[in-house]
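Chemist: See the structures that follow.
Quick note: the coordinates plus some simple rules give every number you see, no bench work behind them. Owing to the predicted nature of the structure, the values given are computational and were not obtained by experimental measurement. Cβ atoms are built from the backbone, for glycine too; each structure is taken alone.
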Structure 1
Amino acid sequence: MIHTRNAYKYCREVVKRSAGNFFYAFQLLPRTKRYAIYAVYTFCRAADDAVDELPDISLRRAALDLVKSALERVYSGNPRGEMEIALADTIGKYRLTKQYFDDLLIGMEGDIKPVAMNNFSELEEYCYRAAGTVGLLCLEVFGVAGEKSKKYAIALGQALQLTNVIRDMRADALNGRIYIPKDLLAQYGVTVEEIAEGRTGRRPERLIRALISLAKSAYEEAERHRPRSAAARLMTSEAMRRVYRALLAKIEENPQQVLVRRVSLPPWRKAGEVLAAVTIR
């Protein structure tokens, strides 16, 4: 029989190994909430890996079905294995909304096959499912409620996901995932082939700057809705906002760099942004 403590330790190892930018921010949480977020992240990681790590569409679908079954077992009170046991304990403590997990899984389903977005509304919907849902689950762990807080979480999720879309645009294109809307590609005269081949030039730069502008607007929207009275409980999400906003700023210095390499922040810069989230309100 797996002890709950060991289940959470398993989730911590998953986060430590794969969370990247998130791991720094998670350290700002009290231990109990930190381990709850580890459990949520581990589930989200499992869903993401199901559609990312397998080459065949049928295998991806089967893997995601296993993740869906795991969620149903958790909510029915019959968890199996470390991830499910830790998540079941977290859901019991914080009454996490199942619909947010379901919406996340719908978003992951969209990544099973090659992706193409027609317009920005479709991209917004994807950002909600892939990242806004996670933000809403985090709010429930943080103990922050209210419609304004939900708008903050959804806007911040959109900002973070748009930053990812910009950073990973070439790698995604090579994998058959075009998150940049078709109408935006047409507006700036950029083809999917140009992105996949890493071609630079005036047209791609104008496109990337337009995407940066959309991401900056989402960060501003999140800031408008950020509940100041819950500042202490939102330090972790604010750390994420600062880290990813700094990443976007680095991309903005030379937008075309995303077409030739993966842009990242050095560890000292990430640590500095996390520290700023603690000291600045």
Structure 2
Amino acid sequence: MKRAGVAICLALSLPALAGCAALDRDMNAEAIAKPAGLKRMAIKTDAFVLTAFVRIADPNAPVNVYIEGDGLAWLSRSEVSLDPTPKDALGLSLASVDPAPNVVYIARPCQFTARAKNPNCAIPYWTSKRFAPEVIASMGQAVDQVAKQVPGQKINLVGYSGGGAVAVLVAAGRKDVATIRTVAGNLDHAEVNRLHGVSPLSGSLNAIDVAGGVAKIPQIHWSGGADTTVPPVIAERFRQASGSSCVVARTVAGTTHETGWRERWRDLLQDAPTCG
């Protein structure tokens, strides 16, 4: 069956080939989510239709909300992707091993959702405007809809890579966030891009600019000891900018930007963010 599927894709035109690639990424996401009891759903917001995977088993308990990274934003240093859906959704993988009764994963705009349902999707939303105000507003509206499923309960935000920036920026506009955790979080995209010698993200908000505004929320920002994409200095810069004992930066040996996290996640979750 797998061989036949490959043959079919090879016989298609280039636009259809893109569809095959998207299908493979969707199937991969389903394979991650289904064993964890995470069910796919669409969340409609003002600007975008967002894809989520949801498990709400106890409406009287808090909910852990995971936000995906930037996905396949670029094919190379100079070639932008036409579909930012991640090949291997690490944010979803982290959500899938979280044993909490209420777990929600939210993909970023234009990931896992057909372009026909997302007429606002355009390349800037996974390149220079990936953290634009309208993106953060959309993600916040999605969290609003999640919160309605657990009325009166607190929300724990978890963000991977660029999703870490989104988590912080969303938290800055809410009063129901109990904790923030980030994994390899891009918490200062201006500094990250400077380190890599690439253009700044014009049109994007920067998480470090609201570090003081979320300083009273207990936080842990994990960085990979071998991460050359978002090195540990970025989390440390954010911690210093917050000026708060509620904000902790930790480096995990043996992890890169993309590897080593899923295997360690259950243990890392035991390290609960606190103040003081």
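Chemist: Where does the value 22.1 come from, among 1, 2, when mean count of other Cβ atoms within 10 Å over residues 41-48 is the thing being computed?
Modeler: Answer by label: 1.
Chemist: Determine which structure produced the value -23000 for helix-only ellipticity at 222 nm (-39500 (n - 2.57) for each DSSP H run of 4 or more, over all residues; to 500), calculated from the coordinates; the candidates are 1, 2. Provide the component values of the computation, followed by the final result.
Modeler: Details: 1: -23000; 2: -10000.
Answer for the origin of the read-out: 1.
Chemist: A further question follows. With distance in nm of label points 7 Å out along Cα→Cβ at positions 129 and 145 coming out at 2.1, pick the structure among 1, 2 it was computed from.
Modeler: 2
Chemist: Then there's this: One of 1, 2 was used to compute Cα Rg over 2.2 N^0.38 Å, for residues 193-256 alone, and the result was 1.19. Which label is that?
Modeler: Structure 2 accounts for this read-out.
Chemist: Another question about this same structure. Using distance in nm of label points 7 Å out along Cα→Cβ at positions 33 and 153 for the comparison, can you identify which of 1, 2 gives the largest number?
Modeler: 2
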